[in-house]
Structure P
Amino acid sequence: MDQLNDLFSNVTNKVLILRSIERIVKRPQFEAIYAAATENEKQKVNKYIEDGNKEGLLDWLHNQKRKLLGELSVATLRRKASILGIPFYNKMPKSTLLSEITRREQQETIF
């Protein structure tokens, strides 16, 4: 009976992880980031999903978002920082803007 309970628990945990991954990939933000990814990056994502590796998927998303933000101009980053309510955004260099925007977005949106 213990084996059966362990099996049931294992299946339940896997289902919960896959549902969590499903919620991530259904978001428009994921779709946009995935569309901009290289074929190699898409293969990585597909492997994370097939393996049920939610942490790997979230790390990939974080890195891709940071890379996309890094391509924006300082003026665009400052507008984004203003919208997010980041104080003193107009005096920050690009690297600080990137860090603050990333931090604020992580606080507001948990993937």
Structure Q
Amino acid sequence: MLTDADLARIVAVVATKEDVATLSKRIDGLDTRISGVELGLIHVQGQLAETNERITGLDEKLDRHLRLLDKLVGKIDAMILEYSAVSVQLSRHEVWIKRLAEKTGVTLEY
């Protein structure tokens, strides 16, 4: 049979109605805070998705710019090559003109 001391020990361990009510209020408060965190997380996920879309757009723009730069570099290389050829040809023409002037007795003025 249970004695008063046994009952006192059981009562000390078992939660009372007040303990359960306090615990329930604390759980409700935690639920509210968790809901707020979930809403914040949803907002952050939306911003992350938007940021990913912007990064994808920037990647595409960067690819376009790199292709354009490659084309420009190719055209500049072609122009440098053509300039070199024209410069060599011009030097050759100057030599020919000087020879012609010497042979014909014409004085060149620069």
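See the values below:
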| item | result |
| --- | --- |
| Label whose coordinates, when mean projected area of the Cα convex hull in nm² is calculated, return 17.7 (choices P, Q) | Q |
| Origin of the value 1.8, where distance in nm of label points 7 Å out along Cα→Cβ at positions 28 and 76 was derived from one of P, Q | P |
| Among P, Q, structure where helix-only ellipticity at 222 nm (-39500 (n - 2.57) for each DSSP H run of 4 or more, over all residues; to 500) as derived comes to -26000 | P |
| For mean count of other Cβ atoms within 10 Å over residues 20-27 computed as 13.0, the structure of P, Q it came from | P |
| Per distance in nm of label points 7 Å out along Cα→Cβ at positions 68 and 100, the highest-valued of structures P, Q | Q |
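Any read-out appearing in this document is the output of simple, stated calculations on the displayed coordinates, not a laboratory observation. Here the structure is a predicted model, which is why all the values come from computation and not from measurement. Cβ atoms are built from the backbone, for glycine too; each structure is taken alone.
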